[in-house]
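Some structures to go through are shown next.
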Structure 1
Amino acid sequence: MSSTVGLRARIALMTAHCAGMIDIVALPVWVGTLISRFGFDPQQAGALATLFLAGAVTASLTLAPRFDRLRGRWMVPVGYAVSAAAFLACMRTSQFETLAVLHLLAGMATGVGLSITHGTVALTNNPHRLFGFMQVAVGVLGIAYMAAAPQIIAQVGGAGLFAIFGAIMLLASVVTALAFPKVRPAQPGVVAHGVRLPRLPKAAWCAMAGISLMNVTQAMVFSFMERMGADRGFTPANLHVLLIAVGVVNLLPGAVAAFLQHRLNARTVVLAGATAQAVLALVLVSSTSFPAYAAGGAFFVSAVIFTHIFTFGALAKLDPSGRAVSATPAMLMIGSAIGPILGGTLVKFFGYGALGWAAVAIGAIAFCFYLQLRNPRAQPDAQAARIHPQT
């Protein structure tokens, strides 16, 4: 049976979530730095970000089906510690091949921590609300990152990017080592006797596909927001303000989604979210004036954040065992992994305008998947784990 976690445990979950979701706030500066400071072309820069995300996907796909049998209390801090070491090692090289290996390793280690974190959230008494406030924490991180990262990188060079990532992962490792909540099976006999949990319903698979596709669009467009603006002649100061504005706006979706949990239908929200994301992508890639560009860019990420929270809550009800939600890093990052290299390839061969049309096509497919989502109902017999109230 689900239970409430204490304040220390919630802080640990939020910290682990912020570190694991670093791509959602860092991609523009990440890819932009790889291009401007390391001399990689858009395709190479996108490929490095993709390798990090592909590593996270691999880890999540491996762990999620086994989440109900894992003892992940120490796997989370160890995962983030390995990720920190990999990013700090990136500071000592500018060779593409070496950076590629280290990005993949960092992604796999991060995926371990994030997958167990999300599965743990699914076992709390209100996953939707907790996840909403975790996304608010991501917004706070986004403001701090966008305000500080460009300045640090300007002063110390491209290595500063990896120093920031390493510090974030190291902080997550320390906090989760001290306060991450313990997880144990509620019905040990079920696991011991090999009785299988119910299969995930079709609606759950469709919800996972929908949010994955939205993250393809999110990573594909957002990765090049900074470079696209620079190539259109917008000043570095204007682009810096826009990046900070993205972080400020991203504070809102989590709190609003938590407040509206019982006031909005999840299916309606996700359908509207897929549509809004495609429209904002078109505005962003087609704008030649900074006010229009800034409006599209400031709200672009918030569309997927708001939609993701309702998708997360729906999945937690459809599968209370935590397996589906434990796969959140996979469903998010398989999309995010495809996005940067797909975007880089489109930009390289067809220009920035191709990103908008690709976003519309992907959004239409996501919309069709979300049409299959109905009002989720929890299945009590699927509940196979619980959380200690406190560590």
Structure 2
Amino acid sequence: MTESTTSAPKTARFSGAVWLLALIPFILLGAVLAYIVATGGGLTELAGPPVEQVSITRVTLPQPGIIQVEVINDGPQEVTIPQVMVDDSFFYFTADPSSTLPRFGRATFTIPYPWVKEEAHAIGLITSLGTIFDGEVTVAVETPAPSFALFLQFGIVGLYVGIVPVSLGMLFYPFLRRLGARAMMFILALTVGLLVYLAIGTWLDANEFAAELPAFWQGVPLVLFIALLTLGVLLAVGSLRKGQETTPLGVAYRIAIGIGLHNLGEGLAIGAAFALGEAALGTFLIVGFTLHNITEGVAIVAPVVRKNPGLRHFSLLALIAGGPAIIGVWIGGFAFDPVLATIFLAVGVGAILQVVWEVARLIAKDSARLNLPVVNWVNLGGITAGLAIMYFTAFFVKF
């Protein structure tokens, strides 16, 4: 009789020689790149003029008679800007730190120009090779300087478009608790429709901000990468609870977080529009946001209708979902940054999609409990209603 023995697999050990083998390709790559840079790849005789690319990231009017233009060199080579035009006339300017920008270099051009309130002005930056990069002031209004009074005003606007409508939507909770099983399944499906619309809207908003980024940021791929990474991380975290039931309150909090990131983007857009003087955000537009966002409160409370979580949780959910609108208005009005806006909104897309998955699982369980297929007329009607409500109420807030 022969005895067979099994041995545990040996753990591979990385010696110095193994690491050296891994480094050899990088060393050779560095040598090749150094040769290409030093010799121009052997194509110096065919090389044309330098490629110039400058992005105007922001134009502000800090005080009467002054225009400031913030630029970044997102081209492959150094760029010098010796001339500036405003409304087709050359003007004196100062550049901080310099009018010569290395790759990825930034500068602020200050132009003494008697701009006229509420009129449009065209700006042109002329490089040493004669390339003109255009910017504009669509409506000349002095850029708001930070102050406590303006801080409060922006906060109130964020309150009106964020916390107030979300809280009003959550007041449907007592009504929802009195609905039957099929009606509640319809409400959950409506929630999916609302969230899908929010995901699409947040995706489009993220791409709109991404379009303002310098080319090297690769805006659209950046949005897609961050959204998918966020979705993957959230799904992976959810898988750690394998064998544990997803609590309705947990789903409600995830819905609130996703909606909060969406409302942060709304606040950024509103604040930036105020800062640029482009937003006629009067009573009509605030009413529009209230109508549009009230459905978000319904989406938040829908998962918890069978078990009342208490006033403390309701208050926290409203703050998480609506509060970021206030923060967004502050950032957009005082220190707008399209990079951060793009990142936050891309995270919001992934977070909302993960919540759609969670709510869809709740719908699937309810459908099985009622001996119905997942795709049925109740669910289809709810999703359609959610999409339609968000679409038509959005008529009031697009500007």
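Since every read-out is calculated from the coordinates, none of them should be taken as a lab result. What you are looking at is a predicted structure, and each value in this text was computed from that prediction instead of being measured. Cβ atoms are built from the backbone, for glycine too; each structure is taken alone.
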For structures 1, 2, which has the highest computed value of mean count of other Cβ atoms within 10 Å over residues 114-121?
1
Consider the structures 1, 2: one of them gives -25500 for helix-only ellipticity at 222 nm (-39500 (n - 2.57) for each DSSP H run of 4 or more, over all residues; to 500) as calculated from the coordinates. Say which.
1
If Cα extents along the principal axes in Å, for residues 66-129 alone computes to 37, 20, 17, which of 1, 2 did it come from?
2
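Which one of 1, 2 has mean count of other Cβ atoms within 10 Å over residues 18-25, as calculated from the coordinates, equal to 9.8?
2
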Please compute relative contact order in percent (Cα under 8 Å, 6 or more apart) for structures 1, 2 and give me the label with the greatest value.
1
Where is distance in nm of label points 7 Å out along Cα→Cβ at positions 346 and 370 largest, in which of 1, 2?
2
Computing distance in nm of label points 7 Å out along Cα→Cβ at positions 26 and 330 for each of 1, 2, the value 4.2 comes from structure 2
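Assuming 115 is volume of the Cα convex hull per residue in Å³ as calculated from a single structure, say which of 1, 2 it is.
Details: 1: 115; 2: 259.
So the calculation was done on 1.
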